[in-house]
Structure 1
Amino acid sequence: MDKKQVSIWCNELKSAWIAKDFGKIMQIFSETTAYFEDPFSNPGTTVDEIKSYWDEIIYQEINELLIEPIMIKDTYATLHWYLSYKDIRDSSLYVMDGIYLVEFNALFECITFKQWWVIKE
C-alpha cells in the first residue's frame, strides 16, 4: 500500500461525499466490519448502520472538503480531513476538522474505519 493508492481512495470518498452519492459511499465501505463514528461509540457493523452515519450529508452545501493521507504503515492509513459547509435546513455554517484511521485488507478495501473530529464553535 502506498500514498498514491491511499490518495485515490481519499479522492473517491471525497467525490462521492460532494456528489451525495450514497451508492458509491456504500461501495467504498462495503467490506467494512467496524465503522466508528467516534472512538467512544459502538461500531456500525451493517450496511444500514454505516449508511445512517452518512444520511446528514444530504443537508450539506459544501464550501470546502479535504481528505489527505498523513501516514501509511502496513495496512493502515491515517488521514486528515477538513469540512466547511452550510446546513441547507437553517443556513447554519459549520467547520469540522478530524482524523480518520482506516485499515485496508489485501484487496485494498476498507475493513475498519475510525474517526476523531471537532467542530468549530
Structure 2
Amino acid sequence: MTVLAMVDDLFFLAQIQEAAKQAGVSVRTCAPGEICEAAKCEAVPIIILDLNHRSGAALDALRALKSDPALSHLRVTGFLSHVQGELAAAARAAGCELVLARSAFVQRLPQLLKSHP
C-alpha cells in the first residue's frame, strides 16, 4: 500500500515515513500541482495534506482531488496548527474527511496508517 503525502515540512515528513515503515506502508510525496496525477498513478487509500503547505495551495489541491470523479472517493486527512480554525473549516468544506491539529495528527498517525488495507 502507498500513502500519498503533500507535505513539505521535513520534520513531519520524517515522522510520516517512520510511521509508514512501522505499518509496512510506503509513502510517495508530491507537490500540489501533481497530486491528482499521482493519485491516479498509485492505488492510494489515503492522502495526507499539510494544510500549511509552503505553496499556499493545499486547499486548491484538495478541491482538485474532490472535483475529479475518479478521485473524489479518496480519503483525505489534513493537519494544521491548532489555532487555525478558519482553515480547518475551509478544509472540511472542501472535502477533507479528517482535519487534525499537528499534535493530534502525530499521535494518531500510526492508527491512521494501519486502518487502511
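Here are the numbers for this structure:
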{"read-out": "Per Cα Rg over 2.2 N^0.38 Å, the highest-valued of structures 1, 2", "value": "1"}
{"read-out": "Among 1, 2, which structure scores highest (criterion: percent of Cα pairs over 16 Å apart, for residues 62-101 alone)", "value": "1"}
{"read-out": "Ranking 1, 2 by distance in nm of label points 7 Å out along Cα→Cβ at positions 78 and 94, the structure that comes out highest", "value": "1"}
{"read-out": "For helix-only ellipticity at 222 nm (-39500 (n - 2.57) for each DSSP H run of 4 or more, over all residues; to 500) computed as -14000, the structure of 1, 2 it came from", "value": "2"}
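Values in this text are rule-based calculations from the coordinates and carry no lab data. Source: prediction; values computed, not measured. Cβ atoms are built from the backbone, for glycine too; each structure is taken alone.
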